[in-house]
Structure I
Amino acid sequence: MGTLAVDLLGKALKNPVMNASGTLGYGIEIEPLWNIETLGAYVTKGLSEKPHHGNKTPRVWEERHGMINSIGLQNVGVDDFFSHYFPFFVERKVPVIVNFFGFSEDEYISCARKVPSHHLVVALEMNLSCPNIKKGGISFGKDAPAVHNIVRAVREVTPVPIIAKLTPEVKNIVEIARAAYEGGADGLTLINTMPAAVIDTRSRNMPLKGGLSGPILKPIALRAVYDCYKEVPIPIIGAGGIMDAEDALEFLMAGARAVEVGTATFADPFAMPKIISGLGEWLDENNCAGIAAITGIAHG
């Protein structure tokens, strides 16, 4: 039987599948259906220095080939997460990737400082799609020098590995990825959602503007992983439209070390366990020794 185990930033994960940030609550919500330790690692909701209330409803809108969400980064704050929720993951011995954000450089730094260097904390995943309120609301992740600077600033205040989660809303994502690497990032998550909106023809208004995710995003995310794998020498987590094991395999072959699954869980709450099982079956059917043997294999 081929092994699903992967090494990510010096941590041994039993499989390469994890949830995308914000799509599995605080982990305990999925427990009535399947156990959180099924995952290779759990990715937190985006955490901020202080609690954040998020947006008004509606917050989620189903599209023909995806989903738009406008949760607004609602979260309990980094301190509350580690005091009230993290012990659950310690009890279950589940590796955790801490997704976090800020609306200024100071907020990123303050939040990162509060994350403990614990053996189950795999990395800090920086959400670089946030608007920089001190720069007129322009996203941190759209400008290569800004990405370099914010990653460098966080790198200087924490010993925890840093994963830069990048927005696809750029002309050249390889340039942005390289800036993150040169700023001190240890890994990349590719990609975040795309800006989107919907019109309700019955009410004749725009009820929701937010981030587009799901199958429609997959080809864009896959290209980003493929291109960055060739140019940036740090591990990549693939994210965007992964709905089944076949999708996950495509990302792994494009160069991803691991994958994050989000929208699929809203269509099928058992999507992630099925993907993990499907990857194992594929390894066996193809007499493949393990996931590491297919990582980046599409590059020849």
Structure II
Amino acid sequence: MKTLREYIKEAEEKGVAIGHFNISNLETLHGIYAGVKKYSDEVGVQTPFVIGVSEGEEEFVGREEVSALVSAIRDTDHYPIFLNADHHYSFESVQKSIDAGYDSVIIDAVKLPLEENIALTKKCVEYAKEKSKNTGRDILVEAELGFIGQSSKLIDAVPEGVSEATMTSPIEAKSFVEATGIDMLAPSVGNVHGMVKGGNPAIHPERIKEIRTQAGVPLVLHGGSGITEEGFVSAIKAGISIVHINTELRVAYRNALQKELTENKNEIAPYKFGVKAVEAVRDVVYEKLKVFNTQ
């Protein structure tokens, strides 16, 4: 099977993006995989995708446990599924995820002064390279530059501190990549974490294009929930290779589960009242993949 790095290269060449979907329980994983398979069956080709777990999600579902689940799907179904440690904030947490078998990690040090951000990111890159060399794996390291907020939830307004002034500078992106050696960069280009109730800000495709040219590494769009279809298409054409979706999955899961529990108050079997929630997640993933693969 190809590595995640190879699939990212393929996506860039085709002008499409790989879907990155977060989980914090088994039901969401099943829903995501069902959505990917539904889309793959429709187009007749296996569609690579990434399962993400933030530090909080990882703590809830289990670091080694989620690694085992993803490996089971990959090994049993021979499917191109990959696992990413999404938004990890320390070297120790990154190290543990790499040791647990993750395919990629995100060191998020945007709150630190730039020099400290670079030093921490570089330390993670060096560890990933050494681990890749010793194990024969190809572990990717991603970092974030610029500020887009932090919480994957429904929000009333654009997070405080997010503005055009905090968007990623193409020149700074180039310097950051050169100083750290990261494999992927998550820029601030109008995207925000979470879903703004009144509508998310517009994406800046020209900024994405400039950053991709200057940085020289694949770009990842965080905060994909709430972005319009047109926004996704323009961002991908400009140079985005992976798109993160989390909040929309959480909303779909919760709303479907809430409805099912309200309508079937006497049902106590989770595998019965959880079916609609899984299907809701499946449908979100399926629709997103159609957009991400628009050529």
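Just so you know, all these numbers are worked out from the coordinates, no wet-lab data involved. These numbers come from a predicted model, not from an experiment. Cβ atoms are built from the backbone, for glycine too; each structure is taken alone.
If helix-only ellipticity at 222 nm (-39500 (n - 2.57) for each DSSP H run of 4 or more, over all residues; to 500) is computed to be -8000, which of I, II is the source? It traces back to I.
A value of 17.1, 49 for Rg and Dmax of the Cα atoms in Å, for residues 35-202 alone, calculated from one of I, II, originates in structure II. If FRET efficiency 1/(1 + (r/R0)^6) of positions 99 and 171 (r between Cβ atoms, R0 = 35 Å, to 0.05) comes out at 0.50 when worked out from the coordinates, which of I, II was used? This figure was derived from II.
Set I, II, criterion FRET efficiency 1/(1 + (r/R0)^6) of positions 75 and 187 (r between Cβ atoms, R0 = 41 Å, to 0.05): the highest-scoring structure is I.
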